[in-house]
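Peer 1: I've put the structures underneath this note.
None of the figures in this text is laboratory data; all of them are computed from the coordinates on show. Remember, predicted model here, so these are calculated numbers, not experimental data. Cβ atoms are built from the backbone, for glycine too; each structure is taken alone.
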Structure I
Amino acid sequence: MKNMLIALLVCLSASTVFGQVQREVANTKDDPMVNITVENVVPVEVQARFAPSANCVRYNSLIGIPAELEQWATQMNTTIDQLVSLWGFEDTAESVHNFSGLTPNTEYTIYARPFDAQGNAYPMQTQVIITGQYGGEGLSVIDLEVTEITDTTVRLIAQANSETAVFHDGLIEDAFFEQIGVDSAVQLIQSNGYPQYQSDNWVWPDLTQDTPYKAIALGKNILGEWGDTTIVDFRT
């Protein structure tokens, strides 16, 4: 569920604000450049307005997590600069873009690779942003609904309360739950590697026919404090 997110974005703001620009690397004043205004930052989306300088005839822009881009660059025997040109959007004039599908409370680097009229690429400009975060400092509670139960599938709907920053949910067979105990079962769900935000609506396939299961969900607030564990019993 965790995929590298690639979107068009370029930033050149000098401010240091959580959820916006944290640091920058700028070209010299005579190089082609792109000015950008980050107009809105929320947990899963960034809106940005940007415009190239007069001597920047085009530019590629990309947003990503540096470690993931480094892995791709290594696998493809290339550089991040070239990935920005390969994968990034290309623009020649001022525009506004909404970049959605981002992960909350996550640091991204924004890359801009400008070109002049002769097609020469200039050193990339980079910005680091942190997306916004859901949740509060109160108790995280996850509401679970088990529906559309068949012999081998079930739909699990989880809805987090407003205090929840992130949550995890999943299914465990009753027999295995009893074998390992409630604490170990909860820990398995906590560490399942599939963080959810606000809600989850998923049909679980390949269940065992006529078998009791437990649906489990729990979340934590922005302080990292785990809230109540919700457990719902059902049988296929």
Structure II
Amino acid sequence: MDIRFYKKPEMTNSRMLVGLPGMGMVARTTVNYFIEFLKPELFADIPVPYLSPSIAFFEKGLVVPVDRDKSPFKFYYSQKNNIILFSGDMQFGYTTKDNELAEKIIEAAKLCGVDTVYTVIATHIKKYVEEPQVFGVATSPELLDILKSKGVEVADSSLQISGVNGLVIEYAKRNGLNGISLLTETVFPEALDIKACYAGIKSVSELLDIKIDMSRIESEAKKFDEGFKRYLKEIQEKKRKEEDLGYIG
């Protein structure tokens, strides 16, 4: 697994925001939202040729080569905002490759003068909440103090973050970089939780001091909330009617 550079941005004390698919699709949605609105420039990727189809194509007796050079992992940068954005379409799901990918992300971070690596991920809760809360973890007590000063509550209980979105924070520390992970509550770990995404994007944009248009995702979160409340109301009314019928019978 190697990093393929198209160009190397000249940056100093920059930030890196990392996002791959995970619970509630929070991490990937967050970084892709920044990519959409900051319009950063692609500067590197990590090709994974063996992920292409295990099929060889032939036409009129001759082999037809397919494009096996596509990459699910891409690095972008915004010079104006002094930030690097890493977006991944997948995680491998097994230890060796996920650790290797985390190492490669941090390798690129060091080569590009990154000071602090950020991730925004979901933490599973069992009960639906009106406003998902955002907690923070970091690589040093000083960073925890910064989180507190920004109004982010520190996750002071023992916890584990699985996958690359968590591993990059540990590998950042191993390589002398700072790392911060924001954890936003979700009750929908297996689906896109747009309210959790909104809470995470809002929190990290404030932490990075990057002004970003929140209107679209705010509108989507509001529509989701209204729809879910209607669904809960319908379920409650149906349950009440069933209880009334049971009483009459």
Structure III
Amino acid sequence: MESSVESSQAQLAARMLEALEIDSAEDFFAAKELLELAVAAMPIDGRLPTDAPALAGFRLAQAMLFQLRGARPGLGDDGVLWRGRPSFLTPERFAALEREFATGQARAVHDRWGQHLAKGGPVVEALLHDPELVELVSTHVGPLSPQRQASCIYYDSEGAHIRPHIDTDRFCINANLLVSHEGERRSSLVVYPLAGEPRLIALEPGELVLFHADCVVHARTPLGPEERVWALSLGYQPEGEFHR
């Protein structure tokens, strides 16, 4: 049951969004980028702020981001739609993906916060457009636009992480697949529900989590010594929304 505080936050978020008079894609993304600034100030260790004003500011920004996509099918409190090892990812196909990640690491470029990014090869591209995966996504969120994108992410050094954030428009719906996790496991994917504590999502290699990534705050906590994580993000866009 929604608490009175959560209800007040939701009502305030709705009033503030109404005051912004979002009538175009330009308005939508201007509001989204402004709200991202509040989210970026969050702690990187997967915890909520301990300072009451900072927590209140985060909760308000979080509620507004959620409501920006509030009409989307399947949008629940923590944004997670599905988790598991997909049947189309056979052992042979996963082994080919691991090899492609290993050879692609040399092409990865530093992005921020210790992570490195690379474009995928033919194995990644085939997964991005796999009919079973596309059907899984569309079953949860409805028809998809033709726009989709893949990103190979390498975390190879102690302290590498992704701050709490929301994804770009290319990754509205993120199918996040763990390719490899070596060393003592200290780092985890984290999603921030609208209420309650952050939720750790500790995937096993070959496991995928599908979630609303452009309106639900998420992060990866810092890696420990000699820890390594490789992950594949596959991004999709529902039809009938503001996109750019």
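Peer 1: When Kirkwood radius over Cα pairs in Å, for residues 30-133 alone is calculated, the result is 14.2; to which of the structures I, II, III does this value belong? Display every interim value, and only then the final one.
Peer 2: Numbers: I: 14.2; II: 16.8; III: 17.5.
The value was obtained from structure I.
Peer 1: Thinking of I, II, III, which structure, once mean count of other Cβ atoms within 10 Å over residues 102-109 is computed, gives back 21.6? All intermediate terms of the calculation are to be shown ahead of the outcome.
Peer 2: Working: I: 17.6; II: 21.6; III: 12.6.
It must be structure II, since only it matches.
Peer 1: Another question about this same structure. Please compute distance in nm of label points 7 Å out along Cα→Cβ at positions 174 and 190 for structures I, II, III and give me the label with the greatest value. Could the numbers behind the result be given before it?
Peer 2: Numbers: I: 2.6; II: 3.2; III: 1.4.
Largest value of distance in nm of label points 7 Å out along Cα→Cβ at positions 174 and 190: II.
Peer 1: Starting from the value -4000: which structure in I, II, III was helix-only ellipticity at 222 nm (-39500 (n - 2.57) for each DSSP H run of 4 or more, over all residues; to 500) calculated from? Kindly include the intermediate steps, with their values, before the conclusion.
Peer 2: Working: I: -4000; II: -13500; III: -11000.
Of the structures listed, the value fits I.
Peer 1: So log10 I(q)/I(0) by the Debye sum over Cα atoms at q = 0.09 Å⁻¹, computed for just one structure, reads -0.38; which one of I, II, III is that?
Peer 2: Working: I: -0.51; II: -0.46; III: -0.38.
Structure of origin is III.
Peer 1: Here is a follow-up. Here Rg and Dmax of the Cα atoms in Å, for residues 86-141 alone was calculated and came to 15.0, 43; which of the structures I, II, III was it taken from? Walk me through the numbers on the way to the answer.
Peer 2: Working: I: 16.8, 58; II: 15.0, 43; III: 13.5, 36.
Attributed to the structure labelled II.
Peer 1: Give the label, chosen from I, II, III, of the structure having the highest value of Kirkwood radius over Cα pairs in Å, for residues 158-205 alone. Mind showing how you got there, number by number?
Peer 2: Working: I: 11.9; II: 12.2; III: 12.8.
Structure III comes out on top.
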